[in-house]
Structure I
Amino acid sequence: MINEPDYQLERDSFGRLVFTAADGERHGGVVPVRAFPIDAPDAGIALVDAHGHELAWIDRLSELPAALRILVEAELSSREFMPVISRIVAVSSYATPSTWTVHTDHGETALVLKGEEDIRRLAGSALLITDGNSVHYLIRDRRALDLTSRKILDRFL
């Protein structure tokens with residue numbers, strides 16, 4: 001069910017989000033922030049002002065009218081970058097630091113793993129890998145990886 005919010009959201013001439021409350025009060029520089037970016041990326045999103053104060057809460061993106069949902073999703077995608085690894089092609093060494101060649105949802109890339117502590121276990125069989133440039137890579141389900149990828153990954157876990 002789509003709920004009509006009691007606020008408006010639009011872009012200003014600089015491309016920043018502007019929130020207009022039901023009483024007409026306007027707030028510029030608004031950003032959406034996910035409460036659970038990995039476990040529930042489409043649920044629990046706060047719209048916060050430039051000072052970090054929450055202006056509105058979105059239970060589920062799917063409950064927003066299409067135009068508002070598109071604005072929020074576009075802003076989230078421009079602020080968040082977390083490639084999802086679908087395959088580990090090769091590693092330069094099984095000792096760290098090592099360079100990994102991986103396939104992601106953004107294409108093939110190389111990342112540098114500084115240490116095993118840069119691989120964090122998440123809920124279920126998900127993993128979060130932080131490379132030497134502090135870019136976070138997500139493996140949604142390590143059990144769903146191909147056999148070669150799982151073998152490489154097991155050497156580091």
Structure II
Amino acid sequence: MPPGFLSAQASRPDSCYVTTPNGIVAGSSERNERSYGNALLSVGPFGLWPNGTVVFKPGGAGFQTKEGALGMKFGWTRGIRGKINVTGRRIDADAPPLRFETNQTNDAHSTGFLASYLLFSTPGCWEVTAQVGDREDSKITFVTRVEKIGDGPAWRR
């Protein structure tokens with residue numbers, strides 16, 4: 001098993017080794033138990049989803065697009081100025097790539113918190129990579145499981 005990853009529950013038939021939060025909040029000496037990242041970029045302050053699983057269920061958080069993609073809020077914290085670039089791919093099956101959207105200013109002069117949506121084309125095991133501008137040392141990658149229960153979230157976009 002790769003370092004920094006936790007195995008899925010033993011009862012699960014898949015092998016999605018989700019990322020364990022490391023507590024790092026970019027640009028801060030404070031720690032947050034759900035945050036994951038490095039000094040330059042982190043997922044947080046809200047961090048990764050509990051047990052590494054983003055759950056879409058009736059009455060739950062998130063939304064579903066007309067095409068069936070599942071969207072959930074993710075927050076990012078930049079410790080340096082720059083645009084956050086996010087990509088993602090499903091690692092347990094073929095699927096269209098992850099989409100990243102934000103309504104906030106995300107440019108070379110921006111710093112601090114950025115709210116966004118990650119849109120997963122299907123449920124499954126997803127690897128998400130983000131970095132600030134072209135700074136390789138800011139790059140973070142995490143693995144998360146995406147589950148849809150029943151008809152999924154009520155909100156349709």
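Looking across I, II, the calculation of helix-only ellipticity at 222 nm (-39500 (n - 2.57) for each DSSP H run of 4 or more, over all residues; to 500) that yields -4000 traces back to I.
Assign the value 37, calculated as percent of Cα pairs over 28 Å apart, to the correct structure from I, II. Of the options listed, only I reproduces it.
Compare distance in nm of label points 7 Å out along Cα→Cβ at positions 65 and 129 across structures I, II and report the one with the greatest value. When distance in nm of label points 7 Å out along Cα→Cβ at positions 65 and 129 is computed for each of I, II, structure I gives the biggest number.
Looking at structures I, II, which one was mean count of other Cβ atoms within 10 Å over residues 17-24 calculated from, given that it came out as 13.4? List each step's numbers first, then the result.
Numbers: I: 13.4; II: 19.1.
Comparing all candidates, it corresponds to I.
Given a computed value of 14 for relative contact order in percent (Cα under 8 Å, 6 or more apart), which structure among I, II does it belong to? It traces back to I. Computing semi-axes √(5λ) of the Cα gyration tensor in Å, for residues 57-120 alone across structures I, II gives 25, 15, 10 for structure II. Matching task: 1.1 is the computed value of distance in nm of label points 7 Å out along Cα→Cβ at positions 41 and 73. Pick the structure from I, II. Structure I accounts for this read-out. Comparison across structures I, II (criterion: FRET efficiency 1/(1 + (r/R0)^6) of positions 49 and 137 (r between Cβ atoms, R0 = 30 Å, to 0.05)) gives the highest value for II.
A short reminder: the numbers here are calculations on the coordinates, not readings from a lab. As the structure is a computational prediction, the values presented were derived from the model and not from experiment. Cβ atoms are built from the backbone, for glycine too; each structure is taken alone.
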